[in-house]
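Got some structures for you, see below.
Each reported figure results from applying straightforward, stated rules to the coordinates on display, with no laboratory input. Quick caveat: nothing in here was measured; it's all calculated off a predicted structure. Cβ atoms are built from the backbone, for glycine too; each structure is taken alone.
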Structure I
């Protein structure tokens with residue numbers, strides 16, 4: 001400490017006048033408890049004051065009130081007083097650079113701290129609130145929790161699974177995850193996201209019920225519409241509802257119409273719909289029109305211009321056919337009433353007949369063009385004239401017709417017996433061969449050809465008179481196989497005879513175009529006819 005100044009003895013004669021050897025002695029009077037000031041400098045005890053003055057407690061240096069850092073205690077002073085405040089950006093407290101927190105601001109050596117201290121991030125001395133380098137801080141600490149709907153862990157937006165839910169960038173994931181699955185609000189999605197349906201996070205594919213228990217066909221999660229192929233067949237899904245169509249006829253996206261059944265599958269073959277039947281192609285699945293088709297159960301059916309199954313008389317392929325009103329099948333060898341009231345005869349193939357037809361023991365004639373039965377009028381064959389009576393039965397002569405009618409009573413009731421019919425016992429048993437049957441028929445009509453015991457084809461060929469084959473008439477005898485067989489001509493190509501090759505295996509009616517087996521070969525009756533040997537025994 002500086003020495004106490006010497007109290008002067010006289011104001012104008014100092015005891016120790018200033019000399020070069022004693023320059024610090026002030027010449028001015030004392031101004032405060034031993035402190036003198038002269039020429040702007042402060043002295044204490046006669047020495048230039050440096051340090052704390054006893055009088056005022058202020059810091060002096062080189063005789064002046066200190067404003068700056070003391071060389072004595074290294075503290076900051078202002079006007080000799082320990083500085084409290086900010087100077088050149090530094091905070092001082094009691095002259096010392098402040099380290100600590102003041103008004104919520106952290107200082108280190110007087111400077112607002114920037115950096116991390118004790119795990120807390122500061123910026124300009126304040127605990128940092130905000131995001132730095134992708135990390136969120138709250139009050140200087142890396143934030144863990146939810147803020148503004150975002151989950152943070154240690155300041156980073158969370159990626160991963162927490163409480164069974166998946167987060168991406170801190171938000172519950174809605175979208176595709178790295179596992180390839182789709183999530184909604186953090187959970188693997190089973191349900192819709194927009195128009196896409198997911199099952200366990202995977203876009204749905206196939207026919208299945210959605211979360212409303214309604215079934216749809218999905219492809220990559222999107223409901224499909226129109227004709228679609230599933231498991232090798234086709235189904236149809238409504239363009240509006242996207243639901244499967246069942247038991248309906250609809251137009252597909254290709255512009256064609258298709259039928260779909262009760263199970264939703266596309267239909268082929270015969271199908272019942274809207275009160276009638278239709279036929280759908282097995283390959284194209286399109287409806288058939290104006291067609292005659294084989295159903296899967298083996299029956300054939302006719303379908304019209306609109307595809308509906310047809311009944312009654314139908315024109316097709318240049319002819320007419322009749323289809324049953326109940327079974328829808330084609331009639332063959334039948335006589336049917338058309339819806340307009342006329343009757344028509346149909347042959348073994350189902351075609352309408354014109355010309356002669358043997359039917360239930362009688363010969364009929366059907367007009368060409370109208371196909372109706374001739375009644376009460378003359379009809380002609382090979383230049384010969386017949387009469388079609390009120391029932392349409394074709395007749396030519398009473399004896400001939402009577403012989404034919406008598407012989408016809410045995411059709412299907414008299415098996416062929418070679419050599420039979422030549423004695424009373426055999427005749428009574430109706431056992432005939434071809435020639436004895438012809439003899440018996442004419443004999444019972446009143447015309448005996450010859451003694452029955454001697455009748456043969458070879459004897460009968462000499463009865464009556466010869467007739468040209470092109471002039472055949474009802475009742476004529478016709479021979480076959482170089483006279484090995486004989487029959488009664490009925491007209492229209494039909495003949496009555498007794499043969500193991502007839503339709504009955506005995507007495508029956510055949511047509512010249514029918515096929516017969518002879519000598520292990522197949523022939524038509526016409527091809528083995530002895531055309532040179534026709535005989536007319538009556539008229």
Structure II
């Protein structure tokens with residue numbers, strides 16, 4: 001009996017201890033919760049964030065729900081506004097604005113001017129119409145005639161129904177020699193620059209372009225424009241001048257003379273521009289090649305840009321006096337924008353993106369190189385006006401359709417990339433990403449013309465010529481000059497710099513919530529310093545409850 005009672009008493013002790021532990025835990029939980037509530041109320045009463053003090057007041061639940069809804073709505077509006085500002089800063093951090101002050105035209109070079117003849121075949125050298133029609137009828141031509149036709153297939157307009165691949169005897173080794181031989185000759189005479197006469201051969205240099213043999217003024221030498229591996233034809237584009245005193249980004253150096261290279265645009269007005277005359281022998285026109293249009297085309301471009309006259313030009317008819325007015329537009333880039341990646345600022349600096357053939361980057365050079373590489377890949381040759389290495393073959397008439405298809409496809413890829421934004425994997429390797437230059441100059445040109453009765457001037461003695469008896473030629477006069485001595489350029493700047501973005505961010509937080517840097521310091525203070533100090537002062541992290 002005694003043992004049984006003892007055992008029952010002994011078993012009851014653990015149960016009693018367990019109950020006491022559970023009851024003590026229940027007593028501790030409210031104390032911890034009260035500490036948290038007390039400490040939160042202390043923060044609400046002290047914080048500078050608008051509306052928070054209402055959460056700490058001993059008010060009704062309905063009031064607290066009201067303020068919770070208001071605070072949540074304001075916070076959401078603030079977050080959405082900040083996200084919108086961030087996206088704008090992330091996607092388009094650069095903005096183009098007008099410069100704050102004007103610049104004199106002497107800070108920029110006079111535009112390069114490239115002149116080409118509209119006629120592409122010299123009738124006295126080769127009868128294009130006769131040879132073409134004979135070949136079309138199936139007659140056999142000599143090897144020389146096929147070579148001429150092969151060269152002119154890229155200079156004359158495309159003739160539908162003619163099989164260019166039938167010119168099987170064409171040879172690419174002397175392509176440029178034949179081009180120079182068959183091209184019509186024209187002279188540039190009576191050159192005046194800044195009201196002073198100059199030998200035209202000193203100002204104009206022959207150059208091979210997509211319009212054949214042309215002449216260019218004030219352009220960078222081929223050694224500066226192209227890499228050493230690029231092959232050139234004889235003396236073409238050999239200027240023997242350097243542009244050490246000028247760059248597209250910094251302009252002319254302070255040490256540069258007034259008369260330097262490339263030629264400066266010193267003064268405005270017709271008297272101080274460039275004036276020259278174009279002389280062509282009056283010869284039978286082969287209308288089958290390029291139609292019945294006679295005269296010249298001229299292109300204005302920056303000295304560092306290789307000309308593509310077929311893309312944009314002004315027409316100069318025979319026996320006309322043409323006046324062209326020049327208005328420059330310049331875009332520069334601030335130093336702050338240079339720190340952005342190229343995809344963010346949407347432009348390249350001249351030597352930032354390396355090209356295979358060109359020393360200096362430009363959007364035009366990139367596009368030329370893109371087409372050159374694609375043509376070489378597709379046809380194992382390049383067109384006569386494209387940059388090439390010594391081992392690269394020049395395309396002949398047998399490659400005509402391949403070259404035309406290559407140009408069409410590269411344009412198609414470029415448009416597809418711009419419009420659709422998605423490109424098949426097989427074509428991605430041919431995307432060249434040719435963005436504009438960060439610092440660039442363009443020349444807007446306006447023109448007017450009138451009939452020039454130069455034969456009457458000869459008869460009256462107002463116009464001097466060497467041979468007064470033989471006037472069997474055409475003359476055209478061109479005058480190019482700046483309209484104004486000053487211009488206002490543009491500049492790429494940061495849309496939001498770090499300070500601007502921080503100001504927008506803080507302004508939105510302050511507008512919707514009253515939050516500031518001091519508010520952040522308050523949160524850090526209540527979560528760290530105040531807790532430690534309360535423990536030291538009151539032996540309790542919540543303070544004196």
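When FRET efficiency 1/(1 + (r/R0)^6) of positions 309 and 405 (r between Cβ atoms, R0 = 30 Å, to 0.05) is computed for each of I, II, the one that comes out at 0.85 is II. Among candidates I, II, the computation of helix-only ellipticity at 222 nm (-39500 (n - 2.57) for each DSSP H run of 4 or more, over all residues; to 500) that gave -11500 used structure II. Across the set I, II, Cα Rg over 2.2 N^0.38 Å reaches its highest value in structure I. The value 24 for relative contact order in percent (Cα under 8 Å, 6 or more apart) was derived from one model only; which of I, II is it? For relative contact order in percent (Cα under 8 Å, 6 or more apart), the value 24 is produced by structure II. Distance in nm of label points 7 Å out along Cα→Cβ at positions 389 and 509 was computed and gave 1.5; which structure, I, II, did it come from? Attributed to the structure labelled I. Highest-scoring entry among I, II, by distance in nm of label points 7 Å out along Cα→Cβ at positions 37 and 61, is I.
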